[in-house]
Structure I
Amino acid sequence: MKRRNLFATLFLAWLAWRIFGREVGPRFTGPQTRPPGPMGRTLLAGRHEFFVREDGPAEGPPLVLLHGWLYDGHATWHRVLPQLAATHRIYSIDLRSHGKSDRVRDRFEIADAADEVARVLDVLGLGAAPVVGYSMGGMTAQELALRHPGRVTRLVLAATAAHPVPYPRGLTVPVFVIGRALGRIDRTLLPRLAHRYLLATGVIPPEHASWLWQILLDRDTDLYYEAGFAILRFDARDRVGSIAVPTLCIIPTDDQLIPARQQYDTASRIRGAIVIEIVGARHEAVLSHPEDIAKAIAGFVA
């Protein structure tokens with residue numbers, strides 16, 4: 001009973017601190033800089049505005065990049081994009097409710113995000129192009145290839161799967177609901193955990209710590225989890241066999257978020273898919289192994 005009362009007291013103290021106390025972020029040491037990256041512009045596509053970063057030679061062959069959950073296009077691709085921009089005209093799109101794109105306050109499916117990407121490509125004047133999707137962006141890229149097959153000439157799926165969450169919904173949904181509730185009370189909770197992890201693993205250097213904190217904090221908690229629930233519902237296993245364009249699957253073999261077995265299964269369902277393994281890499285391979293990722297993409301879309 002005493003232990004239960006202690007936990008209740010600690011929880012109420014934390015709750016009061018989060019409601020009435022000031023927001024406290026991490027402390028940064030040393031000079032702080034922002035990773036270099038291209039400027040962008042906002043485009044009206046349908047009813048919403050989407051932010052697009054462009055880089056590379058104006059007359060170069062196009063290449064579309066779609067980012068993952070939690071991060072925007074710059075945070076996801078800033079280590080890979082400069083290498084790809086040497087030969088291609090890059091279009092990095094912030095998906096709905098991410099980065100500088102519109103916060104769209106409704107339930108959606110990954111298919112809706114794919115339709116929005118197709119509308120952005122219309123505004124950009126791109127008929128068809130190779131598309132690279134990482135994590136959630138890879139799910140969006142799958143739907144884009146399935147729903148708008150004439151828009152994708154080559155497909156690269158990195159650290160993603162047609163069925164990304166193998167765990168029972170009875171387990172994953174409550175975890176997301178609790179996470180959303182805690183995020184409503186303390187919006188810094190998940191960003192703080194992600195910030196510590198990315199700095200501790202060294203994939204983000206300490207001089208970019210302040211920039212990373214702002215990126216992680218610049219999101220709407222409810223919309224972040226709305227995207228998470230869309231990921232939980234995504235299952236294209238019975239449809240990816242219809243993808244008719246050359247496809248490359250880049251698989252981090254130690255992926256801790258989307259199990260490698262799910263990624264191998266996806267590759268096996270896509271006719272003629274090529275597999276490149278990033279041995280020992282985790283889900284953040286796009287940050288920890290940018291040269292390997294860029295080399296695989298460039299070699300496939302060349």
Structure II
Amino acid sequence: MLTALMCIGAVLLDRGLGEPRRWHPLVGFGGLARRVEAFAYGPPETTARVRRGRGVGAVVVLLVPFALAAWQVSALPLVGSAAALGLLYLAIGARSLAEHAEAVAAALKAGDLPLARERVGLIVSRDTEELDEEHISRATVESVLENGCDAIFGALFWFVLAGAPGVVLYRLANTLDAMWGYRTARYRDYGWAAARLDDLLNGLPARLTALSYLAVGSHPALAWRCWRTQAPVWKSPNAGPVMAAGAGALGLALGGPARYHGEWQPRPALGEGLAPRADDIGRAVALVRRALGLWLAVILVGGWLFA
């Protein structure tokens with residue numbers, strides 16, 4: 001029951017306070033990861049095998065000490081529970097995700113495409129310089145759906161399963177994947193360990209996220225069909241179920257080609273229905289919020305049953 005109450009408390013803290021405006025630990029961790037990369041990446045002539053090994057070492061060096069520190073701090077008498085609550089609060093980004101998405105929608109509704117492109121560029125990794133309203137809306141809705149898992153539900157899952165060390169390991173691994181988990185010439189080998197670890201940690205949370213989108217969405221049958229038929233052909237084994245189910249739950253047509261790092265990448269279709277517009281961004285945010293309410297209810301009932 002204490003774990004359930006801490007989950008609810010962390011979500012309320014995030015809703016009331018949002019992310020720290022300065023000195024966010026994940027921002028500091030990103031800076032540390034860049035310094036480790038500069039040291040560990042190796043010279044241009046490094047072989048693929050050696051570079052992959054360097055990437056594995058970088059992941060271990062960056063994750064293990066912080067997970068152990070979280071375990072030790074959360075085990076302290078009196079202050080351990082407060083520390084665990086604080087770590088979960090810092091790992092959850094529900095308010096920030098909604099604020100970023102709603103800022104894009106506001107720019108689109110004001111007819112300011114340059115500002116909308118700038119704002120969507122803060123939450124997606126694709127190139128945004130030439131996107132129109134439909135493609136800005138598409139990118140934003142996809143980001144909301146996918147990051148619902150990464151920034152909210154995955155953190156809750158690992159906190160319930162493994163406490164503070166679990167949520168710290170998960171969010172830091174997720175951050176490394178966001179930095180290094182690209183199939184580009186630079187990161188194909190060095191980022192292999194970060195990408196595979198994130199796939200492993202997100203396997204079950206992603207499918208529970210997809211299930212919750214299906215449960216609280218407007219089109220559950222469509223969400224299930226899209227999940228079953230479209231997710232297997234998506235490039236990411238975890239983003240596929242999340243975005244396919246979410247797109248179906250909203251009755252929107254997502255996916256399709258997108259440009260990353262100057263190169264167009266073919267992507268399968270996701271969902272079914274109308275192309276997304278600015279108003280659909282708010283619908284995606286609302287879907288994630290309803291799913292979060294469902295998660296908290298299930299966690300609370302589970303805490304009561306196993307108390």
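What to note about this one:
- Among candidates I, II, the computation of Cα extents along the principal axes in Å that gave 65, 45, 42 used structure I.
- A value of 4.7 for distance in nm of label points 7 Å out along Cα→Cβ at positions 61 and 189, calculated from one of I, II, originates in structure I.
- Source structure (of I, II) for distance in nm of label points 7 Å out along Cα→Cβ at positions 117 and 141, computed value 2.2: II
- For 3.5 (distance in nm of label points 7 Å out along Cα→Cβ at positions 133 and 213, calculated) the corresponding structure among I, II: I
- Looking across I, II, the calculation of mean count of other Cβ atoms within 10 Å over residues 173-180 that yields 22.1 traces back to II.
- Which entry (I, II) yields the derived value -13000 for helix-only ellipticity at 222 nm (-39500 (n - 2.57) for each DSSP H run of 4 or more, over all residues; to 500): I
- For distance in nm of label points 7 Å out along Cα→Cβ at positions 109 and 293 computed as 2.8, the structure of I, II it came from: I
- Structure from which 14.4 was derived, mean count of other Cβ atoms within 10 Å over residues 29-36, options I, II: II
- Comparison of I, II by mean count of other Cβ atoms within 10 Å over residues 5-12 - largest value held by: II
- Among I, II, which structure scores highest (criterion: FRET efficiency 1/(1 + (r/R0)^6) of positions 149 and 253 (r between Cβ atoms, R0 = 35 Å, to 0.05)): II
Every number in this text was worked out from the coordinates using simple rules, so none of it is lab data. Computed from a prediction, not measured in an experiment: that's the story for all the values here. Cβ atoms are built from the backbone, for glycine too; each structure is taken alone.
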